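These are the structures, in C-alpha cells.
We did not get these values from a lab; they are worked out from the coordinates using the rules stated. As the structure is a computational prediction, the values presented were derived from the model and not from experiment. Cβ atoms are built from the backbone, for glycine too; each structure is taken alone.
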Structure P
Amino acid sequence: MTSSSSSRNINRAEVVDRQFLDHLDALASGQVVAADAVGIPDADLLELFDSQMVSRQLDLMARIKRTENKVFYTIGSSGHEGNAMLGRLTRQTDPAFLHYRSGAFMAERYRKIEGMDFIRDTCLSFAAAKADPASGGRHKVWGSRPLWVLPQTSTIASHLPKAVGTALAIAHGSGGRHDLPVPDDAIAVCSFGDASLNHATAQSAINSAAWSRHQNLPVPVLLVCEDNGIGISVPTPTNWVADSMSRRHGISYHYADGLDLATGWQAVTRAVDECRQRRRPVFLHLKTTRLMGHAGTDFEIEYRPSGELEAAERADPLLRSAGLVVARGLMTPAQIHQRYWSIHRQCLGEADRADGAGRLTSLEEVIAPLAPVSGDLVAAESARVPDHQSRVEAFGSEKLLPEHQPGRHLAIQINRALTDLMVKYPQALVFGEDVARKGGVYTVTKGLAKRFGGRRVFNTLLDETTILGLAQGYGAMGYLPIPEIQYLAYFHNACDQIRGEACSLQYFSNGQFRNPMVMRIASLGYQKGFGGHFHNDNSIAALRDIPGLVIGCPSRGDDAVMMLRTMTALAQVDGRVSAFLEPIALYMTKDLHVKDDGLWTFPYPASDQYLAPWQPRIYDESSSDLLIVTFGNGVPMALRCARELSRSQGARVRVMDLRWLKPLDRETIVRHAAECSAVVVFDEGRPDGGVGEAIVTALVEAGQGGKPLARVTGADCYIPLADAANLVLAGEEQLLAACSRVLA
C-alpha cells in the first residue's frame, strides 16, 4: 500500500501499519540510525513500548473486525500511546477518569495486578460481550473496579467535575477523618482532549480546582490534556492550550512530549510527583498526534490536506519508541517485528472469541444495573433509627427532640430531617450555595453548620456543575452527599452531570461503581409573583427523562421527613441518585382552608417511619365520584376544591398526592381511577412533557380513558413577575372548573 494520500479510498490504518513495519526494516538495514536518550530506565522503556504496541494492535483489530460485524466501536488511541507513561507512573489506587483514547494507559495499569488480561477484556468490550468486565456489554468503555478506573463513555468534558470532586473528597477524608476506599495519598487522574478543554464543563472544573486551591484547600487532581491539535475536523489554534493554561492562577502547568518516551518520561514524572506530594491541581499538557482519523468511519482526507495527514503519521510515537528500544539493545528490529505480529494475532483471536462469548439478549439483562431497588434492605435501612443520645446532643435536649414538638410546616420539618440524617449517617455531607452560616435562601439548612461543623456542612462556589461534580466525587469516595441546588431553574445549567454522569455510572460499570446522592432542589411556582422564572420554575421534564433517577416531591412536612429517610436509604443500600423537589411556596405554609386553621402543619414522624417507594398518599379513599391526581402545590389546592365540590354539589372527591414523580406507581393510579367515576389530573407544569401527560397515558393504556377525564396544566411559557404569573400558572379556579365539567 502506498503512503500517498491523494485518494480518499486509501486506508489510513494500513498506511500507519505499513509505515511502522517499513521503519523497522530501515532500522535493521541502518538506513535510520536510532538515537538514544537518558532518563527512562530500561525495564520501564521496554514495557511501555510493549503497551504501546498492544494499544495499536487493538485499534487495528477494531478496524478489521468492524467489517465482519464483530466489533461495534472504532474510536482508537493511535497517536496517543504516550499516555502509557501516565498508566505506569500513577497507581492502581489512583481513581482515573479517562479520555476515550487511553488504550496504552490501560495496558500499563493492567500490569499492576497479576493475572488480568488486557487484550481479552478489551476485545470483550469492543464486541459488546456480556462477559465484558467493564460494562457487561453495554458500551465500549475504559473501566475496571480493581484498577480504580471509573468508566466514561464518549466523553467530551463532563467527567472533569467529578474528577475534581473525587480529589477534594480524598483530601477531605484523609488523616483518618473518613474511611476512604483508596489510600490517603491517592490522586485523581483525569484525561481529555484539547478540543474538550474549550467545553464549558471543562472550564467549570478547572475553575473549581483553582478556586479551591486559592483557598489553600488540597486538590490532588492531575488534569491531563492530550493535545493532538484537532477536534474531529476542527483544528486547535496554534499554542492555544499552552497560552491559555500555562499562566492559570491556582493551577500548576507542566508540558510533556507524549510522542517521545525518552523526553516525556521525566516531565510526566514531575507532574505526577507534584500532584501527589503537594496535593495541588496539576495540568499536564501532553503532546500527542491523531492517527487513523477520529474513528473508523472518518475520512480525514475530506477535511485535512494530504501533507498535514502525512506529517501526523510521521510523528507516530511508535516509530520513536522502536528506535529507543533498538538503540539500547533491548530488542532487535526483527524481534520487535515478531512481537508486533504476535500481538496482532492475539488481538484477532481474542476478538473472534469475544464475538462468540454471547451478548445481552433481554431487556431485563440490559437494564439490571441501572436502577436497583433492594426492597427489604431499603425498608430496613429506612426504618433504622439514629442513636438516641446523639440525637439528643444534636437537637439540644430530650425535650427539644422534634417528635416532642408541636406540628410544624415543611421548611422546619426538612431541617429536622436533615439533622436526623446527619446523626444517622456520619458520612453524610450537606453542601451548596449559601447552605452554611446563612442556612440557605429559605433557612432550610439553618443551624446545621453550627451543629455539625464546617467539614460536614459547607458552602461551595456558585456553580451548579461544580456542586453536582462534588457530589459524584464524594459519593465515589464513600460519602453520602446531600447537595443543594438553590432553584430548579439553576439545575438546568448542570443537568448533564446527573443525566450523562451520575445516573449512568452504575449502568455503564455493570453495578461495580456508584455515586449515591440525594439532590435537594427548591422548586416549582406559586410564589405570589415574586422572583420571575428563575425562582418559579415548574419544568421537571428534563429530570423525568433521566434514566434511573428517583424523583420525589412532598407537599407536607411529615411526608418530606419520611421521603428523605427513604431516599438516603436508597442511596446507602443501592447507590441510587435521587432528586428531592421542595415546593418553595409550601415551605412556610401552615394553613389549608382559612387563615390560622393550622391544617397544613404536621407532627414529626417517629424515627422508624418512612415512605414506601413509590406509594402515593390518598385522601378520602372511600369517595368515588371523582379522583383528583396531583402533587406538590396541587395537593392543598385539590383538597380545597374537594371541600368546595362537596359543599356545592355533594360530590365525593378522592385526592391522590403522587409524592413520587419517578418512578410513578401506575398500577395504584389506575386502580384508584377505576374506583372513581371521573378523573382530573392537575399538573402545575407545562402541557408537554409533564407528569400529567404520563398519568393520562397510563389511564388510557389501562382502559380508563372512556370515563370523563380532564387534565389541567400551566401554560407553555416562562413564569413572569408579579400578578402576570397567575396567567401562566394553573390555578384553583381552573381546577374547580375542570372538576365540575367531568362531574357533569
Structure Q
Amino acid sequence: MTNLKFTTDEQISLVNGANFFGTTEISEKDVPALQLLDGGTGINFEQLFGDFLSKSGIEGIGGDALRDVLKNFYTPEELETDDSKELYNRIYNRLKKITPDMTAPSCFPSGILLGSTWNAEVVYSVGQALGDEARAFGVNILLGTPNVNIHRDIRSGRLFEGYSEDPFLAAALAPELVKGVQSADVAANVKHFAANHQETNRMNINEHIPERALQEIYYPGFKACVDAGVETVMSAYNRINGIPCTENKQLLSHILRDEWGFKGVVMSDWGAVYTPEKAVNAGNDLAMPGPISPDKLREAYDNGTLSPQALETSANRIAELARKYAKPPTGVMNTEKSDKIAYYAAAEGIVLLTNRNNTLPLSKAENIALFGEYSDYMLACGEGSAGILTNRNTSLIWALKSRFGSVSHNEFADNSDVMMYVYSLRGQEGRDRYTISIPENERATIDRLLDTADEMGIRKILILNVSGPVSLDGYESRFDGIFCTFLPGMQGAEALADCLCGRINPSGKLPLTWPKRLEDTPTFLNFPGDGMQVNYGEGIFVGYRWYDARKIAPLFPFGHGLSYTDFEITAISADCDTFTDDIEISVTIKNTGNSSGKTVVQLYVSDVESTLTKPVRELKNFRKIHLEPNEEKTICFKLDRHAFESYDPNISQWTFEEGYYTISAGLSSRDIQAECTVYADVKSPYSYGGETSVRTIMETPELSAILKDFFTEYKLPWSAILTSFEYTAQDKISMILKQVNCSSVAAEKLYKRMLAVKKK
C-alpha cells in the first residue's frame, strides 16, 4: 500500500467520522470527504435531511420540527408550525441544489423479497438502480448493500432486510447487489459483520455461537460479497463469544482479510466502537458516526496501546477509498428505468402460498371488496435505516380498478365477487417482535369479514404484506387464495394486481420456512436471550435444517411457491457414479400445465452416513427456469467440493468425507421429486485408518472382520479389543496396537486394508 505520509493527527482524523454520515476531508493531501447513507432499498431522506442539519450546525435532529417535515415533505401545506416551515425551506433549497428536478427517491423491494425472487439477474438490476440513484444524490458509499444476516429467528425486527435463512441462497444472491451498486461507481457496503440477528439489546449483546455455525451458516454470505469485490464491510454492534465485533481481530483481520482476501475498508455500525484503540488494532478502519473527538486515540497512541502501524494502515485504506469513490452528485435520475426495475423485482418475488380450487387468477369481470388498514397504499418498506420517504408508491385500489370490474374499499358491495384482505405488519429497526400472532382485534375483524363473505358465497383472498412470517392459525384453510408480498417496494401494488389477474404467473419462492406456530421454531427458547446473553443453541440447525431434523411439518416449507401452471421433475442423473472433485448433475423438468410460467429447480445434498452431525439435506444449487406448456428442459448443475464439505471445529478446517451422497431435486425443501446417489472417493480426516475408533470398527461389519483376521494373523490378543469396546470404545485403533506391541509395519498393512473399505 502506498505510504501517503499523513501526520498522526491526520491519521486519527481519517479513522474517525467527521460528521454523522461523512468522513474527514484533507484537501491539501488530495483526500476528499466521502458521503455515506443508507440504503439497500433506496435513499433514506430521514438520514439525508439529518445530515444536512448536522453539516450546517443546525439543531433539530430528532426534534418535532424535523419529524413534521418528514411527515409532510410532499404536502408542505400541511406543515404545522413556523419552525417546521422554516426547516422545510432550508432542506428543500439544499436538496434542490443536489437534484434540481426534485425527483423523489425510489423504493425498491426489501431484502427478503429479493430473496424470494431466487433470481440473481433481478438482484443485480436493483443494485444498478440503487447505485445510479446514489450517484444522483452524491452518495459515495451506500450502506447496507446488502444486509446478509441470516434469518435466524423470524421475530427479528430487521428480518425483512436479510435475504434468507439459508446461507447458500443468501450467498448466491447478495453479491449481485454488490456488483450492481459498484457498476455505478458507488462503493457497496455489506453488513453487519457478523451474526447481527436481533434488535433486543443489540448494543453489546453477547452471542454464544458455535464455531461450526459461524462457518457454515453465518459467514458464507459475507465471504461471497468479499469474493464479488465489495469495497466496504460494516462491523456489528454485538459481541461474539465475549468479544465485540469491532474489536475482534480474529474476525476483522484473520478471517476477513487473511483468509478471505478482503482489501477494502471496515467501518463500524453507528455507535458500535466501544474502545477506539482496540477497534483500530483489530482492523476496524473507520468509527462512525462523527464528529468524534480525537482525544482517546491520541492518548492511546501516546501511551502505546494504539498500534502506529494499524493506525497508518487504516488511514491509508480510507484515503484510497475516498480518492476512488468521492464523486459529486449527478442530480439526474431515470425514474422510468427505476420504476421498471422495482416492478420486475416485485413481480419475480411475490409468492403465491395457497390457491384452493384454482381460485386464482381472477377474471376481469370480478368485483372486489378490498379491506385492510394498508389496503390502499401497502407497506412498501421497513422502518429505520431501511425506511424510504417517497411519493412514488403505487396504490393498490387504483391498480385493481384498472384490471377488474369494480373495487369497493372497506365495505362490501351488493355485487362483490371477491373479499380481499390485506394484512400488513411493519418491520422495525431497534425493535423485535414478541409474537408472530395476528393481534386479537385484527383477528376479530378478519373473522367478521370471512363470515360475511361466506354468507354471500363469495371467494376470499388474503394478501400478506408483512415483514416476516405470521401465525395464520387456521386462516390458511378459510381463505381460497393467499399471496405473500412481504415489503414489495413502490411498484408492489402494480405487480400484485398483475399476479391477481394473471398477467403475471407468480414465480416467487419462500426464502425461509413459514412455521405453523412460534413454538416450532428453532430458536423458540433461545431468542432474544437472557439479559445481555443469548445462546445459539440450535447450532447449524437454522430454518429448514431444524424442521427436517426434528420432523416438524411447517405451514409452508423453505422454497415453497405456487404457480398457475404445474411442473414436474421427471429425471435426475449424475455424470459419474464415483467422483473425487466436481460433479455434474442433470435434472429434467416439464411444464405439465396449460400456461407458461417459471419455477425454481432446487438441488439439495444429503450425506448418507457421516462422522459429523449433518442436516437431512442442504441447498447447494438452484435455477429459475421458464417453460411453455408441455415444454421439457434438462438443466445441468455443477457441484464443486465445497458443496459436500462441512466444518469440523475439532480440527478447525472444512472436511469432505468419503462415502455416499444423495442428490435431491425438488420444488421446495419438502417437495423432493427425484434423487440419485453418488460416491465420493476421497481421503479425509475421517478415512478408515489409525485414527478410527474401536467403536466404529466394531460396529462396521467389514472393518470388524478385517481387524479380527489381522489380530489372528499376527497373534495379537483379541481381548484388548473387547475390553476397549466395552469400556473405552472411543480409543483409536492406533493406540490399541501400540498397547499390544504391534509393529508399525504391520499396523500400516492394517490401515491399508481398512482404507479399501467403502464408507456408506
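Below is a table of values for the structure above.
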read-out	value
When Kirkwood radius over Cα pairs in Å, for residues 237-284 alone is computed for each of P, Q, the largest belongs to	P
Parent structure of the calculated result 13, 24, 27, 25, 11, 0, given that P(r) over Cα pairs in 10 Å bins from 0, in percent, for residues 493-588 alone is the read-out and P, Q the choices	Q
Structures P, Q, by mean count of other Cβ atoms within 10 Å over residues 445-452: label with the highest value	P
Origin of the derived value -12000 (helix-only ellipticity at 222 nm (-39500 (n - 2.57) for each DSSP H run of 4 or more, over all residues; to 500); candidates P, Q)	P
